[in-house]
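Bear in mind these aren't lab numbers, they're just calculated from the coordinates by the rules spelled out. On a predicted model such as this, the values are computed, not experimentally measured, just so you know. Cβ atoms are built from the backbone, for glycine too; each structure is taken alone.
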Structure P
Amino acid sequence: MNTLFKDMAAGATVHALVKGEELRYVTGTVVSIGQPRVDMPNPIQGIGQGYKQVVDVTFAVDGKNYTEAVEVTACMFPTNKLGGVSLVATDTEPIVRELRATEKLDADYLKQTESEIPKREKRIEACKQLIAELDTDYKEKRETEDRFIRIEKKQEEFGGMLKRILDAVESK
């Protein structure tokens with residue numbers, strides 16, 4: 001079982017996973033742990049927010065001190081004070097779980113995106129065709145662009161043929 005923040009002492013190590021511009025792992029130290037207290041719900045959050053027991057945890061990471069109100073039963077908590085969405089924990093186990101979840105989420109996203117590409121390309125082409133049917137200006141512009149593309153391809157082919165002919169003449 002993980003150590004709870006309320007049971008830690010000053011000088012203990014805390015572990016943080018920072019998901020900012022770059023994913024990074026850092027360690028810090030506990031500066032102080034307050035006494036447990038009841039945290040009153042914020043009136044702006046509305047009714048239904050219950051009271052919870054928290055402890056103020058002050059910790060130092062990268063030479064800066066941060067204070068968070070952490071539930072007394074917590075061994076980890078999220079924060080956005082470290083330069084991105086972060087997870088602070090009493091040991092590395094929650095950090096490893098979060099890294100595995102993040103890796104899976106990103107891998108699943110890439111797989112989904114990869115499988116979506118043909119579908120999206122087909123949809124884009126269908127949009128272009130329908131727009132061409134409904135918007136004559138767009139249709140003319142697209143036909144002109146297609147003509148220019150064909151002309152450029154022909155020029156490249158002729159350039160290649162001319163180069164081969166000149167190379168053949170020079171080699172004789």
Structure Q
Amino acid sequence: MQFELKKLSAEAVPAALERAERYRLLNEPLQAESICLDILALEPDNQQALVCLLLSLSEQFGENITEKLDRAWSILPKLKDDYQQVYYQGILLERQARLYMRSDAPGSNFSAYDLFSEAMRLYEKAERLRPPGNDEALLRWNTCARTITGAQLEPRPLEDFRSMFE
């Protein structure tokens with residue numbers, strides 16, 4: 001059965017954005033995602049809704065990661081600010097890394113290390129692009145560094161790399 005979705009009024013957008021953030025904080029990313037989609041149906045370029053949607057999707061990486069990851073990455077080019085594009089790329093990689101840390105799959109800690117390292121590189125780039133007084137990228141970089149150290153993550157040993165011609 002297909003439903004015709006109800007349209008949000010323009011006056012309701014600010015309150016809807018607050019509600020979406022509240023649902024994210026309550027660990028209800030599916031609710032936040034739905035609200036963001038309603039806002040974006042009315043205002044497709046709403047930067048705050050795009051960021052909230054990207055974060056909501058990344059908070060659902062444990063469920064159908066491929067679809068959620070693809071959708072989250074597709075939002076990045078819609079962000080108009082270079083800093084935000086780079087910063088949120090780092091967030092997506094960091095959240096993937098944390099998913100690998102919870103995995104029992106062989107080599108998952110090496111993959112986590114690789115993703116954290118790439119996120120840190122992006123946070124350093126974001127640090128150079130950041131607006132004055134915005135230290136989010138530094139805080140994220142420090143979190144990644146502490147996670148790598150605390151979990152004793154290491155790069156994949158060179159002998160683990162296989163030649164594609166073997």
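Can you spot which of P, Q the value 4.7 was calculated from, given it is distance in nm of label points 7 Å out along Cα→Cβ at positions 12 and 124? Walk me through the numbers on the way to the answer.
Working: P: 5.3; Q: 4.7.
That value comes from structure Q.
Among the shown structures P, Q, from which was the value 1.97 of Cα Rg over 2.2 N^0.38 Å calculated? Before the final figure, lay out the partial values.
Details: P: 1.97; Q: 1.18.
Corresponding structure: P.
Of structures P, Q, which gives -16500 when helix-only ellipticity at 222 nm (-39500 (n - 2.57) for each DSSP H run of 4 or more, over all residues; to 500) is computed from the coordinates?
Numbers: P: -16500; Q: -21000.
That value comes from structure P.
Work out the source of 18 here, i.e. which of P, Q gives that when relative contact order in percent (Cα under 8 Å, 6 or more apart) is computed. Spell out each step's value before the answer.
Values: P: 18; Q: 14.
Computing relative contact order in percent (Cα under 8 Å, 6 or more apart) on every structure in P, Q gives 18 only for P.
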